[in-house]
Structure 1
Amino acid sequence: MKISEAAAASGCHLETIRYYERVGLMPRPTRTGSGYRAYAPADVERLRFISRGRELGFSLEEIRSLLRLNDNPKLSCGDVDALARAHLADIHQRIEALTRMAGELERVIAQCAGGERGTCTILGALRRTDNNPTPCADPECRP
């Protein structure tokens with residue numbers, strides 16, 4: 001099948017498929033006599049694997065490792081488990097960081113109730129480097 005058919009079957013964009021080939025996640029496809037890329041059902045399956053990995057937030061290097069594990073039946077599922085657990089721990093750390101950011105932003109927004117731009121708590125918080133914005137001097141501050 002041509003790249004457009006592989007793209008439709010896998011849900012990957014054409015340029016994404018080409019990118020995966022350039023970075024080595026996908027093997028270079030065979031070419032037809034007229035020079036078109038020719039993909040097999042196994043290529044579509046691999047594209048789906050990569051896409052699902054990306055949906056789960058795995059980096060390209062993690063997906064590369066998962067593909068090696070998937071392609072070698074002699075390797076242990078324990079290696080896959082370890083990689084997935086490390087990825088999950090990273091996701092939890094990012095969630096904690098995002099929760100802290102959301103809380104800080106909510107706090108700063110709550111302190112800003114309208115007024116002059118020069119005394120705005122939100123803008124002041126963005127200018128500060130100590131991550132502890134001071135309350136707005138004017139209770140009416142708003143951006």
Structure 2
Amino acid sequence: MKANGTTVKEILANVPEERAEAFNKLHETIIENLPEGFEAAISYGGLGYVVPHSLYPSGYHCKPEEPLPFAGIASQKNSVNLYHMGIYSDPEVMKWFTEEYPKHSKRKLDMGKSCIRFKKTEDIPFELIGELMKKMTVQDWVNIYESNLKK
């Protein structure tokens with residue numbers, strides 16, 4: 001499902017009413033905990049948290065005109081989703097997150113490779129998401145990205 005809007009502000013304003021409060025709180029949690037250098041932006045038509053071209057001029061290898069994606073959130077048909085490339089690409093972060101998740105939620109973790117789905121907005125573990133966002137600096141992410149790109 002493509003986000004409804006062409007700016008971060010528009011996307012946040014156009015989230016379905018029943019998810020707006022939780023979605024906006026998730027965005028604020030991410031922004032408050034995002035290491036210096038990352039910024040909120042439109043990424044692949046949705047709300048993303050990226051390494052801007054000013055810090056990583058090459059951009060994303062699949063689409064160099066786009067900044068390097070790191071994380072994103074989306075209001076999908078049946079869930080609010082958090083996408084975090086650090087979980088996908090760093091086994092240490094994945095291990096930490098999967099071990100910590102049960103301490104913050106009574107629900108079973110519903111996760112794909114980099115996608116964490118929250119079917120009920122009241123089950124979003126905001127504190128844990130804040131901790132997750134702090135796990136990787138821009139330089140950490142660029143180093144992991146480049147080392148995986150060269151494989």
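Laboratory data are not the source of any read-out in this text; all were calculated from the coordinates shown. Fair warning: this is a prediction, and the values are worked out from it, not measured in the lab. Cβ atoms are built from the backbone, for glycine too; each structure is taken alone.
See the values below:
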read-out	value
P(r) over Cα pairs in 10 Å bins from 0, in percent, for residues 30-101 alone derived as 17, 36, 26, 14, 6, 1 - corresponding label from 1, 2	1
Value 1.00, calculated as FRET efficiency 1/(1 + (r/R0)^6) of positions 86 and 110 (r between Cβ atoms, R0 = 41 Å, to 0.05), assigned to which of 1, 2	2
Identity of the structure behind -12000 (criterion: helix-only ellipticity at 222 nm (-39500 (n - 2.57) for each DSSP H run of 4 or more, over all residues; to 500), calculated), options 1, 2	2
Structure (1, 2) behind the derived value 0.40 of FRET efficiency 1/(1 + (r/R0)^6) of positions 46 and 94 (r between Cβ atoms, R0 = 25 Å, to 0.05)	1
Percent of Cα pairs over 18 Å apart, for residues 62-125 alone derived as 40 - corresponding label from 1, 2	2
For 15 (relative contact order in percent (Cα under 8 Å, 6 or more apart), calculated) the corresponding structure among 1, 2	1
Structures 1, 2, by Kirkwood radius over Cα pairs in Å: label with the highest value	1
